[in-house]
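In what follows, structures are represented as structure tokens.
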Structure I
Amino acid sequence: MDDETHDLLATVASLYYEENLTQDLISERLGYSRSYISRLLTEARKEGIVEIHINHRLQRDKPLEERLKQQFQLKDVRILRTPGTTYAQMLHRLGALGASFLEEKLSDDTVLGVSWGTALYEVALALHEQRYPNLKVVQLLGTIGTIEPHLDGPGIVRSFARSLGAQYFTLPAPWLLDNRMVRDALYSDSHMRQVLDLTDMLDLAYVGIGTIVPQYSSLVQAGFITPDDAVRLQETFIVGDVCGQLIDIQGNLRENPIPGYVFGIKAENLRKVPLVVGVAGGRLKAPAILGALNSRLVNVLITDEEAANHLLLLNEAVETAPRV
């Protein structure tokens, strides 16, 4: 699109959406037909010049929140009521709920750690623009190398920092390395050490909870494992990951069967963070969420009512099953 066309689309959109002029008035002012103005408005939305956000009232299930908080000894729980919503709508509103919780906790001296994933991307989109020049946003583990860079660690960190008017610190290295010596050398690199040292100072962390269900698995989407590999992992009782740490439904950390060495925050360091907020929703995520809660890698949960109810049912089954 050339600059002249872009400026025309922006002008028409501004008159319509910001100045509340009718299409007839815009037609008279600019000298174009009303039907042409209508086409320009449609084109402006298609080209992303106009973005429409609908702010639904976020309804919460507070009795269910209290039940989960007590049962899993969590520091806080936020559960979104989602009657009649699609998965995409649920995820969008879950991001808004996660953003609301984060905005309650922030101050200018906060050190915030962030991992990756669609849910965290939705949190970043929902944040209101603010100004925290001393706040630090820190990438918690290396990049997954996804074909959708805005969902990966560096993109998510930049999105959070941009919305919050904050500083950001990235780890420009893969999350999984072939050679252990290379991974260990990265831990000693001065730039990487600067970022990793900040993870020892975290006030809170926002983490996605990954699933091993093939159609929703980031590891599958990024090409680290095949759908068949994911099924085999499920057969070994692995249900998902938190910051690259694979977990089973009982919360045990499991050895990574994917060849390579994870680069990023370690489980023992993540458990030291005062607030680790796991954001994930949907019935298929329930096993991974339950594993994350049982692992104590997450102590605050933001999810939807369908996932919450299903993980309670799963937990009853797990409590009566023999330990793995």
Structure II
Amino acid sequence: MATLRDVASAAGVSPATASRALSAPDTVSMAKRHQVIEAAERLNYKPNRSAQALASGQSRHIGLVLPDLANPSFAAIAKGVQAQARGTRYSVLVADTDEDPRAERAIVRDLQTSVDGLVLCSPRMPEEEIRECAAAGPLVLVNREVDGLPSVTFDSAAGVTQALQHLRALGHHRVAYVGGPEASWSDAHRRRALGTVEGVDVVDVGAHRPIHTGGVAAADLALGTGATAILCYNDLIALGVLSRLRTRGVDVPNDISVVGFDDIGAATYVAPTLTTVAIPLTRAGQEATSLLSQVRDTSADGTPVRLPVELVVRDSSGPAPA
């Protein structure tokens, strides 16, 4: 395997010049830079990342903290972060907090000693703790807004309005809302939009874990409200609702309609296929990683990036029963 000295010798420069040409190209002449790059490519030279990190004071790593890696929504965001980081030759260190705010704070504190910046996705921590994290190093939020901090969010309120307008057009006037975790910023954001559509009475059936079993438990509560449609915090809850309704012999959509949020891959694998609000999850990961590079060079202004959402109508929503 070729070394930096081999590259320097082939390029006819000193090892120090070869190092600068590869790690800080603006510090050497264009001619020497081309000589070194050509020699490195010809010798298939692979730089020592650890040595570069020691020399530059940068780890070439970014951290990604997620509430639950088993949730396909967060996996999609991780794909976006990874794709964008790869293009800038950064590696991604991923951590799962298991929806625990206390574990989240400890994980962030540990990661910040090893990375050049952090993407914090759907954090459950209180705002003051998030600000402490941001003061300790470059940080971008996904699916959470804190005044003055850079973030990438979704227009979830518009998604709720689109879903309720769709259900009203189908004749539904009483809709049960199955909420997500109590500490979820996006759930609070969506709840504020529940009363935006005239002619639709929304019944809140409480907070639930954002997983399949959370939906199974919520389905009985939703049925008890007399609602003809159920709007769910996310698709995993909606899939649990569908499963429980099937067990109880309730036909979807003839007896009751179900709408989810996120548009994960499984939304099209179930029967009936799930009507849901599509969120650009992978794009959010890409946007957050790009924004993180601006935060590191202090060119970010803290203005939130809010991505649009879109209702995708499938088989789980239909006309209200007579």
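Laid out as a table, the results:
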{"item": "With Kirkwood radius over Cα pairs in Å derived as 21.3, matching label from I, II", "result": "I"}
{"item": "Comparison of I, II by percent of Cα pairs over 13 Å apart, for residues 186-225 alone - largest value held by", "result": "I"}
{"item": "Structure (I, II) behind the derived value 0.65 of FRET efficiency 1/(1 + (r/R0)^6) of positions 210 and 274 (r between Cβ atoms, R0 = 25 Å, to 0.05)", "result": "I"}
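A short reminder: the numbers here are calculations on the coordinates, not readings from a lab. Owing to the predicted nature of the structure, the values given are computational and were not obtained by experimental measurement. Cβ atoms are built from the backbone, for glycine too; each structure is taken alone.
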